[in-house]
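Right after this note come the structures.
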Structure 1
Amino acid sequence: MSNKVNKHGEVIPQDVRSKISMRYKAITKAVNSEFRNSQSDTMYSLYVGSYGRGTAVDTSDIDILIELPEAEYNRFDIQKRNGQSRLLQAVKNAILETYPRTDIRADGQVVKVAFTDGMLFEVLPAFKNWDNTYKYPDTNMGGNWRSTNPKAEQDAMQQKNKNSNGLFYDTCKHIRRIRDDKFSSYKLSGIVIDCFVYQAMGNWRWLNEGEQGTSNNAQTYEQALLDYFNQRFANNLTQRVFGYTITAPGSNQTVESSTSISCLGKVLEHMAK
C-alpha cells in the first residue's frame, strides 16, 4: 500500500455493507420491540462513529445510537446504585433475544455485540434533548449521564469533504488503514483521526479534472499534515509535550486524545516518507 493518500483508495465492499445493514436493522428492531413495542428496524436509530461520519474502513467498528423514550430515562435515572448500568443491561438483554449465541456485553457507555466473523457493533442507548443533542449513560464512577451531538459533527465533516472534493474522507480512511496495517499494537481512535484531519488539512483538496495546481509550494500534502502535528503536539518526535486540545467540529466538544497522539505521529511520519 502506498504511503500517500489515494483518491477513493478505501472502499468498503458491497457485501460487507449489506451485512452491516442487515445487522443494524436486526439490532434496531430488537431494541425498539423491547422499549417501544415497535417492530420498526429503522426508526429511532442512526449510524454514528466513523461509519456515520463516512470515514470508516472495512475493519472499523459499527457504532449505532438508538433513541429510547424519555420515560425510560426517568425510570433508570431515579434508580440507586448506577441506574446507567441497569439500562445497559436491559438493552443487552433485548439484543440477546435476537442474537442469543452472540457475545454481547455492556461496557462503560455502550453494549458491544461481537460477531464471530470479527464484526463489532457498539450500541449506544440515548435520549434526545430539546436542542437535538443526546444524553447517554456512562456506568463509570458510580454512573452518570453524558452529552453528545453526532449529527452536528457528521454535517460539519460532510461539508469539509465536499469542499475538499473528497480528500477529507480519503485522508481519514488512509490513516485508519496505515494504523491497522503498520501500527495495530498502538491506540489511535477514529474520532481523533477525523478531528485532527479536519483541523490540519486547511484548504488542501483534490483538483477537479483538468484543473492545474496554483501553489508554488513544493511541500506535499502528507508533509503538511505532519508539520501541523509537530507544531501543535510535540517539541520533537521522541519526547512529546502535550498541550493542544482537539475539539470535534460541529459540536465543539473536547475529544480525549492523550492515548492516541503517539500512534498518530507514527502514522503521519510513515505517510510523509
Structure 2
Amino acid sequence: MLYKVTLEYDGKAFHGSQAQAAVRGRTVQGELERALAQVTGTPTRIVLAGRTDAGVHAQGQVASFALDPAWPRAKLQQALNGVLPGDLQVRAIDRAAEGFHARFSAQRRDYRYLIWQAPAPAPLLRDRTWHIRAPLDVAAMHQAAQGLLGRHNFASFCGGGLGVPSDGEAADDRPSTVRDMLAAACYVWPHSSLYDATPPADDTTRLLAVDLSANAFLPQMVRTIVGSLVAVGQGKWTAAHFADVLAQMDRRLAAPTAPPQGLCLLRVWYP
C-alpha cells in the first residue's frame, strides 16, 4: 500500500530534511525512516516533496512510501507519533493512488517567511522570524515581488552553485533554473505577533510576511529572494533594480541569503 504522509516539524535541531552521506546530524528523512523501521519492523525508504535547509520549518511537508502489508491509517499515525521526536510529527496519513510520488506528483509548493521588524528582539519569535530593527517599506517590497510572477530563470536567487555562471560548461549539462512563480506577496501580519490578537502598534514594531508559491523551488531560492526584497524595503534597491537582478541570472548580484529560521513550508499541492 502506498501512503501520503503530511509532516510538521520544527527545523531548529535538524540538519535539513534530506538524509545525505555527508550529513551526520539529524534529518527529517532519517528520523521518519527510523520510526517506520521501529513501528513496522521493516526498513522503509521515503521520498519527500521538497528539500528544506537546516533550521527551516514545515507545517505541510509531504512524504510518500510503500508498506507491505498495509496498515490502517489511524493506527499507523498513532504508532509513528508515539516514537517520533517531539519536533517532528505526522499531521495526516492518506492512502495514495498507484504511481503517486511526493516530489514528482506535486504541482505547487507554498512557503511563508516571517520578519520581526522592531527596535527590540522578541524572545518568543527568535526561532520563527528574522529580526530587523529599522522599518521596512512593505509596499515597495510587494511591488518588487510582483516581478517574480510567471515563468523565469531564477538563477540569480539560487544557491548550491547553480546560480553562478560556469566557465566553459555547456548550458545543457547544468540543471534547469527555470521555475513558475504562481503567487508572491509581502504584507503586514494583521496581529502584533503570532501570539497576540491585537493589531500592530505602529510602523516601527510589526510582524511582516513574505508568501511565495511556485511549481518548485531551487536551493535557497526563497531565502535569497527574501534577502533581496529586504534590500528593497531598506531603500538600498529599487523595484527596477530587483527586476534587473532577476534578469541577469547571476547569484553574485543578489543580496545575502536571509537566515533559515524565518522560513516555513506551508503546503504542497497535488492534483
Structure 3
Amino acid sequence: MNKQETIKPFKPKPNGRVVCNFSCGAASAVATKLAIKEYKTVQIIYCDTGSEHSDNKRFLTDCERWFGQKITILKSAKYKNIFEVFEKTRFLSSAYGAPCTGEMKKKPAQEFWRLGDTEIFGYTSDEQHRLERWKKDNPERIIKTPLIDKFLTKQDCYGALARAKIELPAQYKLGFNNNNCITCVKARDSLDYWRRVRKYHPLEFEKMAELEKDIGHAINRQTINGEKQPIFLDDIPPGDPIGRAPDIQCGLFCMAEMDA
C-alpha cells in the first residue's frame, strides 16, 4: 500500500431495521417517539436489570400506549439482578465502569444487534460531545440522535411527557436525575446520592452496604486533608440529601465509551 494512502473507516450500509434503545428514562422515551414519527416501523428494546424502581413497569406500559406498539424486553440469561453480578464477580465499580452494565445491558443488547441497524439513542442537546466520542470509537454502528437534531434538552423531554399526560417515573420525583438502578454503583464519590438512596430506599441501601463490606471495597471516597480516602456506605454521615442527584450515564453507549 502506498504510504500516502489511508485506511478509510468501515461504514456499514443500513439494513432497514431501526432499533430504539428505550431505558425507561424521559429522554429515551421522547427520542423513541420521534423515531417512530420519522421511520414509522421501529424495534423498541428495553434492557431489564431487575434492579430498577417498580414504577418503571407503569412507565413502560404508559409509553407503549403512547408509542402504539409493544417494547421488547431483554434480560440477562445469566443474572437476575445487579446484586447477583456483584456477588459472582466480586467486583462493584471503578473509574472505568461497573460489571453490571456489561452483563445486564451490553450483552443482551449486543445479542439483539445486527450489523447495519440504525440505532436511536436519547442523547440530549448538551451531550453532543458524547455522541462524537461514540461515533469515533464505533464506526461500525449507525447512530441517530433525534433530540440533538432538534436541540431538545432533558427539560424539554419532561414537558413532552407532560403534554402526553404521561407521569414521570418515580425516581425523578424523588430528586434522582436519572432513572437507573435504585443503587447505581456508578455514583462514585457522591455521598449526597447515597444519602438520597438511604432516605428513600433504605432496604436497597442496606443491602449494598452489606455487599461493600463483604467484598471489601468502598464505592465512594471522601477528601480529607486534601487526600481522597475510601468511605463505606455505613460510614456516610447522617443527614438529608442536598439538591438533585448527579447525572449518571448507564447504558449501551456508556459501556462502549468505557471499552474505548
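Where does the value 2, 11, 16, 16, 15, 15, 13, 8, 4, 1, 0 come from, among 1, 2, 3, when P(r) over Cα pairs in 5 Å bins from 0, in percent, for residues 68-179 alone is the thing being computed?
1
If helix-only ellipticity at 222 nm (-39500 (n - 2.57) for each DSSP H run of 4 or more, over all residues; to 500) computes to -6000, which of 1, 2, 3 did it come from?
It must be structure 2, since only it matches.
Of structures 1, 2, 3, which gives 14.8 when mean count of other Cβ atoms within 10 Å over residues 188-195 is computed from the coordinates?
Checking each candidate, the match is 2.
Separate question: Supply the structure label, taken from 1, 2, 3, corresponding to distance in nm of label points 7 Å out along Cα→Cβ at positions 28 and 212 with the calculated value 4.9.
1
Upon calculation of Rg and Dmax of the Cα atoms in Å, for residues 60-115 alone from the atomic coordinates, which of the structures 1, 2, 3 produces 14.3, 42?
This value belongs to structure 3.
Readers should treat all values here as calculations from the given coordinates under stated rules, not as data from a laboratory. Note that the structure is a prediction, hence the values are computed from the model and not measured. Cβ atoms are built from the backbone, for glycine too; each structure is taken alone.
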